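The structures come next, written out as structure tokens.
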Structure 1
Amino acid sequence: MGSVAKTKTDRKLEDKMLAAAGDPERAEVIGRARTFKRSWLELAEALTGVLERGSWEGWGYKSFDAYCKKELQITPSTAAKLTGSFRFLKSSAPTIIERSHASHDAPVPDVKVVDFVQRAEERGAADEDTMAEIRRVAFDEGARAPMLARRFKSVAFPVSDADAESKLLSQLGSTGRKLAALIAEPNLPVSHDVAAQVEEAIGKLLEAIDEKLA
């Protein structure tokens, strides 16, 4: 089903690109949308241009989001991530864009990698030396997003002791309520005495959690 849907989408985009042949900018953006999976950066750059110039208005769309969704088959959230990531690279790592212009074979970091670095900079928790290391690993070594998260998440997105405790209490509460619901099931394959003891213990646990979270 997935490959069929992609084929239909590609055919729609191809038809739209042919119909827009008289408008080079419009046809170019549609063409880049077709090759989105291969090179997100090319599409991101084109979308940013369309957004900044307001070209979508001349193409009969009421908003940039409507243009992306209806003409390019791209959700507004995806378009926002693409344009945001492109603008970040343009200001923070312009050489990546310059290399991509010079050669189609130039390495381009995954958009999730760019998003990680961007959020880390915006968070501001990591010192400049750490951020320089994050940028080097992400942009020069070509690390993938999961590796970046494993290596740098704790320093780039630190969790306070209070937040960690609150999260743990919430998880305990959720697990306790699920276990209580299971204990209340009829025909439970354990003795009534054991079930009653567990139910009582869960009740005390939930009371203690509620007091902590209050």
Structure 2
Amino acid sequence: MSIKLVNRTIKLLMLSDIFMLTGFGLIQPILAIFIKENLPEGTIFAAGLASTIFIITKSVVQLPFSKYVDDHDNKVKWLIIGSSIICIAPFIYIFSTHIYYIYLAQFLFGIGSGLAYPTWLGLWSINLDKHHESFEWSLYSTLTGLGTAVTAGVGAAVAQYIGFQLTFILTGIMSVISCCVLFFLEQKREKTAKIRDLHYYMHEKV
């Protein structure tokens, strides 16, 4: 199966995640260093606590929200809302002058991820092409993995030689592009009838 034969919704979801994951890949290796070296009360423990805030918030939000979104046909709307909240986090990093800014950013990042992750998975699952599931999952994993690997090195280099602020700005720009891609999902409805039989399940509305 060639990439050209992957259906439009899967391509858009994949493209959005490539921008989002590779964008945040820019700062994953350096965020703890930024916290420790640039913020009052920024310590290794504080960096770990920031990660804990994100994971706990995401976990608390996503499980009950996934039950809600399974019963409603507004997945695209919630995916856009969640992704938009995620976009706020890197811009908070830019203006952070204290560790509490990072905690706030991680909290919002967790909320956004808790909304976006279940809806992204739901849309991805119901639009997978029958008999090509492994290829599409592998294509997604390969592209996002390679993108994250490249941006991890780029982000570290930018932070070291230019500064943390530019790295955060680039992350913010890429996350905004990721969110903008999702608006094209709303334009897929006219093709629903033609591809209904190719997918596991398809609502008339998404």
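Suppose you compute P(r) over Cα pairs in 5 Å bins from 0, in percent for every structure in 1, 2: which one lands on 1, 8, 15, 18, 19, 15, 10, 7, 5, 2, 1, 0? Traced to structure 2.
With respect to mean count of other Cβ atoms within 10 Å over residues 12-19, the largest value across structures 1, 2 is given by 2. In terms of relative contact order in percent (Cα under 8 Å, 6 or more apart), the structure with the greatest value among 1, 2 is 2.
When distance in nm of label points 7 Å out along Cα→Cβ at positions 148 and 172 is computed for each of 1, 2, the one that comes out at 3.5 is 1. Which of 1, 2 yields -25500 for helix-only ellipticity at 222 nm (-39500 (n - 2.57) for each DSSP H run of 4 or more, over all residues; to 500), as computed? Source structure: 2.
Each reported figure results from applying straightforward, stated rules to the coordinates on display, with no laboratory input. All figures in this text were calculated on a predicted structure; none of them were measured in a lab. Cβ atoms are built from the backbone, for glycine too; each structure is taken alone.
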